[in-house]
Structure 1
Amino acid sequence: MLKEMNKIKIGVLAPAEIAFRRFLPALRSSDKFKYNGLAIASADEWSTVVDDQVYASRLERRKAKADKFCTSFGGKTFYSFEDLLMSDEINAIYIPLPPGLHYRWAKLALECGKHVLLEKPFTTNLTNTKELIQLAKKSNLALHENYAFCFHKQVKKIQQILDSGEIGELRQIRVAFGFPYRGAEDFRYSKVLGGGALLDCAGYPVKLASFLLGKTAKIVAASLKSAKGHDVDVFGSATLMNDDHITCQIAFGMDNLYKCELEVWGSEGCIFAPRIFTPPVDMKPTIVIKKQVETVIETPMDDQFIGSVEHFYSCVADVSIRLETFEEIERQGIIIDDIRTLCGKI
């Protein structure tokens, strides 16, 4: 176990629900980090997003959430984001803010000398993503985009099945991720906060498609549509293809029946994973191999956030892993940007 003085001291920017439910329980399982507190935005820091009256109405609720964090996980409350970012008690930051705020606060965190773990999507555009990567390289700091599903044991098992040749040669991949309408007040339906299906739920199948098809995967077709009068895209689809002309068809949406599935079609069989992105910690997700005889594999329970947290530590500790992660983040940004451009949503 790392000595207390050698642990990475991490803080959380805002009392977000995902930080409370998933990130901090996972962090508590690691001996490489020490949670030192979270920040509540000051009025000035929120002024570009909501007006003073809205901020005031939400402040007491945020304070109550912060108290809940302290009771459950310890740490202290910082009453502005900048106070946390400039604190000597913190040398890494987890940012679970709406996507439209990622660039601003990740940039300041890097300028303050902090390693940064960003919730997905990394930023809302490729230019900002590249800028953060260059700043991190220049400052010798780590970045990580929290697509936690990549670190679940079921993804590793699927890769093992593919590598074994059990379903023969790869023919086609299909991935779908979508969920029911969450209501107009959800940040995902706000353009200024970085909403839209492309930036939210599309990132999951894009990330998985890129992983399975390899580094040469590129967008060859795409569609984005709105619904219910929103100024952001609400559902869509795309096709990726690699240099071997193997394709992956993805579908995504946030006004859809819930879907969270992967199908890999091979020359001798198929793999089907019906809960590929969001298995709870206490679930044993199943993988179905369809051949002449159908085989159901029950993968072990796993906390994918722990794997993501451990990868973040590896990015801090190992420069080669850090550089590989920079490449992955930029490749994800390129594909998302290509979909936007192809659909005329520049």
Structure 2
Amino acid sequence: MKIGIFDPYLDALSGGERYMLGIAKCLLQKHEVFVFWDQKDEKTIKDQALYKLGIDIEKAVFVSNIFSKEVPLISRLKSSRFYDLIIFLSNGSLPFVLTNLYIHFQFPTVWVKGSLINGFKLKKISAVFCNSFFTKKYIDKEFGIKSRVLYPPANINIKYQISNIKNKENLILTVGRFGRLPEGNHFKKQDVMISAFKQMIDKGLSSWEFILVISYREKDIEEVKELGRLAKGYPVKIFENLTMREISKFYKKAKIYWHAAGFGEDLEKHPERAEHFGISTVEAMGAGAVPVVINAGGQKEIVEDRKNGFLWDTIDDLTMFTTRLINNKKLLIKMSEAAIKRSKVFAGDRFCRELNSILF
């Protein structure tokens, strides 16, 4: 089959692109895959996908973007007939095409209101699928549909054993891209976590480090440097734009994993500001790091509170649960083992199998 894939954020190569390029990788096993994007960027994106994300899409073919605003509707409709199906990552928009169309949502789009034209478009769509039940709840309500859930692919060593905890270091880790919300707040709340760790050090914590792995675009470099200034004088290290292989080494070293996206935000009004799923949390758990993550968004679908990690609502909770793990080695080992077991729910060939059940 000839399958087209469109992701409007492809050049970001972040978590969402791991999802969409993961789809391409699965489908390349049996089908021809075409990516709608500027063809002059083909080599760069393919090289970066392999280098940064560890995803080989060399056999995918980049073609002109028929979903560009500059492409007339008639031209798009004619071009779409070449494909047996198209997978479209939506930011709320629903396109017209003359083939089987599958819509994917990665975050709540509460700013999109139901309309007659959207109702008509939805009747022409083969299926809608989301990256989490958190996202699904809002998409279903917004569009009046019943979408399906396909959890993202996770890079997990399914043979990882709890015995590897002996090789771990006194590290707390967080992994995430840098971004700002319209009001100026950090999306992933790296500044909040740095401040929380500084509080723990000021209260007597010693022999522990906080590691932040941050991906960012060149335009954000000065603000990332500001995080470094915030952490100055404390055992905090920031590593920038690492590859998946390099990040995996930190997962293996860390004993505890932090996540804070959505903290301090009005998530009733802006649910998209919570973590939509949390691939990094799953991958950290797969390497035995115990998650201490915010009780919001897709994190609640990953971590079973007090069984394979902790869910927190306040900074006091975050530091209290973390201190509990630091001071209780037996609890840390027990939860580490449970975290590894839980992560395997999201691992293996599950992603490709479930994707095929949606498409075919």
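Just so you know, all these numbers are worked out from the coordinates, no wet-lab data involved. Please read these numbers as outputs of a predicted model, since none were measured by experiment. Cβ atoms are built from the backbone, for glycine too; each structure is taken alone.
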Structure responsible for 1.2, with distance in nm of label points 7 Å out along Cα→Cβ at positions 16 and 232 calculated and labels 1, 2 on offer: 1
For distance in nm of label points 7 Å out along Cα→Cβ at positions 216 and 280, which structure out of 1, 2 has the highest calculated value? 1
Candidates 1, 2; mean count of other Cβ atoms within 10 Å over residues 72-79 computed = 12.6; producing structure is 2
